[in-house]
Structure P
Amino acid sequence: MAEPEPVAQDKSRGLRRRKFLTFLVAAPTLTVAGRFGFDALTEASAVPSLPALGEVSDLGDVIRTASTPTHHLMVLEVTEDTRVRFELPRLEVGQGISTSIAMIVAEELDARLDDVDVTLSDARPELEFNQMTGASANVRVLWEPVRRMAADARARLVQAAANRWGTSTDELTTQDSAVHAPDGRSLSYGELSADAREESAHGEPKAASEYSVVGNPLTRLDARDIVTGKAMYAMDLPVEGALPTVVARPPTINGTVGSVNAAKAKAMPGVVAVTTIPTGVAVSAETFWDAMRAKDALEISWNPGSIGTMSDSDIKSELKKAVQPLAAPKVRDTYLDATFDFAFVNHAPMEVESTVADVRADGTAEVWMPSQTPIYAQQVIAETLDFDLEAVTVHVIRAGGSFGRRLFVDTALEAVRVSQAIGRPVKLMRTRQDDMKHGRMRPRYHHKIRASYTGGEVLSFEHRLAGVAVDLNHGLGEALTATLAQQGQPVGGAGLYYFNFSQAVPYNVGLANQSIQEIQLDIPTASFRSVYSGTVRTAEEIVMDELAERMGKDPLEFRREIVKANSGTTVLSKVAEAADWGKAMPAGHAQGVAYHAEYRSHVACVVDIDATDAANPRVTKAVLAADVGQVINPRGLEAQLMGATMDGIATVLQAGVHIDNGAVRESSYGDYHWTKHRNAPFEVEVHIIPTTWDPGGAGELAIPASAGAVANAYARATGTRPRSFPISF
């Protein structure tokens, strides 16, 4: 039976007993700072993956609860020209967080949206882990404190107007960045900002029924700037004297420089410097064209890479040996066994990795980079340069995509090393080939699942998987160690770890037991959009379809019978209706369904697939239904779910990275087959379930559901049971 859904204020959807404090900052105009902490870290609901835990950014926010009034997280300022400036301690990677936050501020402040400016904070070490962008946590972590800050600012502006007019605050209203009196008088927020800085009034955030901005679909505020080229990315920054720089890299993963003959390259036009660094040989020149030509002229001998001559088959064998055996007994014809393999996957964001760095002779450094972990970046850069932390400034610049790749600072370290060596600022850019062959990847995984059943009921569900270890060396190590120490433990030789993440299956399947083991290979890996759930839940959703078939049940109805949460029932019912589940389809065509719950959110997906050419299948339609709590910007939510659906299609059907003799085979979008226009569905529908409890996460939510639906649709259309993904690898 489904568990009862939480009511609007039930914090069982997240971390309980939050505290939100705001306070004034000494400034010429109204400036409100906000900090928030937690009395305790309590178990979060809907936790389908580890170590992400579905709440990883929330964990980061509680590693050290702020204990003094000056330890603030965010700043909201109202200026004398009626500009509302909000300093955001997160990275805009294309997910639209700047627009969502601007909408929340405008809503609670009763300001015109055009008056709100959201800027990205530089690295601020006093925030510790509070500046990390990841785990679909931006809105769900910032929702309440941003509302409180804006509501308090509005209350102080109203109090300032009441004092000036000699009236009661109860008589006054706010609208369009101004305070209004019943007699028609009004004062703009700019006119009141200096007086309001002296007030100490506190306001209450609005009820959902009062919203006029939040919940309305809005095109991203920076959309025009992006499509017209006005938006600035790292390589667009006009940093005076910064030299375009590229790096010659080894043919194998983590290969190192043996010897270099740079004479020909140094003699070429425009070349300023050639610098050997740990990851290769950097060429700095007057233009990127000059640098690229000179890079190709370098004569370099390379030492072997970190994994020798290992290939995919070798890594797969290591994973199969590492995975723990299934413990549940086989009981005649009442069990289902399944194994799955998932390939390495490159993040491949549209904007390649890049950093601008200026390391100066006076012992200071300034760095411009798109970083999801700017505090960690600042710390590692300072250590690399042997500078004091305070001597390093890290400016956070918008990113053209990430999917987890920009948690790391590899390119920044290359840039600062080169800048320090040549005494000039540099613009270091990784080429697309660099990004493919030497970028970080979602690890390869091997899964084993056994489910037992009888009489139409699932009695037990056991899931074991092994994967190449995800590199968590991006500032989250302490957070994960602190919260997972009792769950993770060594189980064998060095580098082999075991985690148990039971109770993660979102269905009532009797005794559930899940575990992951990670083997240490010196391969650059990273958290990838949806982290562990991207393969864990995809494999489980395939098994759900096969269990339904074994028990003679419809796959969607079977899920509705056993799903735990009421929201799960709701999204499954909605997607069945919207997708016309069960409709007649010609031979070689089929529908597939899957469901996922994480980040306090729920989504169900149904896809139609044309697999008449089994080697070149195409998803022709995708329908999603999602319950993510209070939606800030429905248009932004739709975009996130659609983007994740394209990722799910890619990782199941055609996108993977091959390892051949210690090297990555793929080199560009030409041979790395991500979802392109010719692979995308003709139709995509997103149906949002209207709810008003606190927002959940959505950026990564749809990958497991869409991937599972695509795999199940392909299996039904072809009469096969794919066990290795992507299918066309």
Structure Q
Amino acid sequence: MRLGRYLYGGSCILVLCLVYGMMGSDRAPVLSWWLTVFVLGLGFYPLAKSLFGAYTDHGYLFSKVLGMLGGGYLMFLLGSLHILKFTYTGVLISTLLAVAVVWGVYFVCHKQAGMKALFTEMPIDAFLARELLFLLAFVVFAYLKGYNPSAYGTERMMDYGFMTSMARTEYFPVQDFWFAGENLNYYYFGQYLMTYLTKLSGNEVVYGYNLALSMCFALCLSLSFSLVYQWMYAHTKDAEGKSPRRMATFAGTLASLAVTIAANCHYIIFNFLVPMIWEILGLEGSTPNYWFADSTRYIGYHPDVPDKTAHEYPAYSFLLGDLHAHVINIFVVLTILAILYGCTRKHKAGGARKWSWKQMFLDLPVLMIGFLIGICMMENYWDFPIYYVVAGAILLSLHLRSGDSPLIVGARIGVQGILVLTVAVIVALPFSSQFHAMTNGFAKAVDHTRWYQLIILWGLPVALLIGHLVSMVARCKDKQWREAIRELEGTDFYVLLLGLCAAGLILIPELIYVVDIYTGGFKRFNTMFKLSYQAFILLGLLMGFLIAKWIARPQSAAQRKWGIIAGIMLLWCCGYFKTALDDSFGDVTDSERHKGLRADAFIYEQRPQDAEAVKWINASVPDGSVVLEANGDSYTLYNFVSVLTGLPTVLGWHTHEWLWHNSSEPVDARGAEIYEFYTGIDMLQKQDFIEKYNVDYIYIGSNEYEKYGQAGMNAAYLLNLGEVVYCSSEPDYNGNLIYLVKVNR
């Protein structure tokens, strides 16, 4: 035991030394971020111990999640009530207050004996092992991100803009930095959390963006490992009376790879098999090429039909680089699953009939599930109904094993369902009270996925699920349903329920979809994207557990054979990470290509004169100032001033504001007014525009010259509206000087 502690502890120190040597100027941001998350985890360890006391590691890694959510939510609540400003001081006070509450409540509940046990029962070797895994994953991904750090391309600019604007925010709700004068009508709580960590760690957003993505990667990998490790450890202990750590480590490793590194089997078929068959048969034309995004854009694209969908997964998200809500929320949903499994273990240890109404209302795990689902409401709303149903299925299974009448069981699960929903709604109230829904109900699906596409994308994990279901049904053959349910106690039944929930998520888009701004051939796009993303996570966990179980503890020779085949295919799918890394990051063996972690690197590379202007604005323009700039289409370089400074502008990306307002009318109206402002010659009209939108500064840069120059933009008219406070020392690539005008009003 001591040898393990020394080994893991020494390895952690070695990794930190490597960070110091490899990361160059990025070493301070990396180390401060890791240290902040580490201390937060220690601060919330008593809560983790209370929730995951039956876990071999007491839920050590999940304490990091609880810490950032606890401290972050308290800051958000106090900021929403205008009690505490969202500054470094405010962040520090709210965090210390949250930690004090956790330790104080634990002390009151456990008194002196419990506090002593809190330290004496710490599994130090498990702590160090989990910390090493998290730290290694965090550092490796942060280093790799240095080859492609720019917050430009796809929706990275939007996510980065969320963080820069929140960094300038004092109170909540957050103002829409792309629609000055209104609050941000989007699920921004995840980006807020990352901004909270950026401030708490003493970093700037220019580093915080990529550090946040690196942390999400590390948490996804390490939490998946920790969760499935515990599944296998407990399952083996229940079945055989022993707990081999090697088998649990094997299962946890497979699960972490399946969830975080692997792709679906589309990668195997279209990156290897199709080109190979093409060459063998000597077919005409060039050999089909594979791009790492192809495995997320298969249904509707190959063949090309008017039913475009997305079926993404974590590996793609991390290498794409978008810091989206569904990416940040991964560690929240993994924590929900961990608490639910803890409920299963607690019920098994406590006996089938240990239920009371008082216990149900004061049950800490159930209350925490409500809190986390409330976070989902603010962070990634799709995960709220998904994991509300998942939690209901798990809790219902526990009540069914009690042996009570269906009426009692129904009453209990109904009460718990109302309790969880009530807690969630109260938690989300500071956000939801300022939010307007962006959807318009449900509709019946007209288009459907081809059967062979479903098999290619989901065949491997679903086959494992079916095999698991068949083996469990065989165990319960010829038994009464109550007796069968009791027979299915433990990890096997828990895993089965998660798998069935995942299968449901895959089937739902074939039946109905949520109506939003996506129309025509994209009607099912968002619905399939959000549901299949969670299905991939659930099935990835299931794959890690079942493959390890079938290989190491098979019920038959055939089961071991299929386990080995499935394991080989899973490892083959893991090759996707290297392929995607090459496609999106380039050659990561060439250290001269390493750019560091600054997310604003792109503007210095593509628009150096504009970059200098942005630098001046960041240093000189006060918070809250409205800076008018040219608006443009989504996914382009337009609106980089508001993104890189966090200062609001009159209008940003068109499609995104259309989505957030659930209508294009207000967006189009502002766009027309901005066009007239830059190209018109009516000075009174310009003054009216300035007063209407409280414009403080006018930016005249590369985008403005390109968009409005041909339409007759006269810079002289704009310069006469106020004082020129900035003028570039050199012209841009089109020979124009960059100006910033402080308006008179």
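Quick notes on this one:
- Among P, Q, structure where helix-only ellipticity at 222 nm (-39500 (n - 2.57) for each DSSP H run of 4 or more, over all residues; to 500) as derived comes to -21500: Q
- FRET efficiency 1/(1 + (r/R0)^6) of positions 413 and 669 (r between Cβ atoms, R0 = 30 Å, to 0.05) derived as 0.05 - corresponding label from P, Q: Q
- Here distance in nm of label points 7 Å out along Cα→Cβ at positions 317 and 653 was derived from just one of the structures P, Q, and that gives 3.4; the source is P.
- For semi-axes √(5λ) of the Cα gyration tensor in Å, for residues 533-572 alone computed as 16, 16, 6, the structure of P, Q it came from: P
- Mean count of other Cβ atoms within 10 Å over residues 93-100 from the coordinates reads 23.8; which among P, Q: P
Values in this text are rule-based calculations from the coordinates and carry no lab data. Predicted, not measured: the structure shown is a model, and the values here were computed from it. Cβ atoms are built from the backbone, for glycine too; each structure is taken alone.
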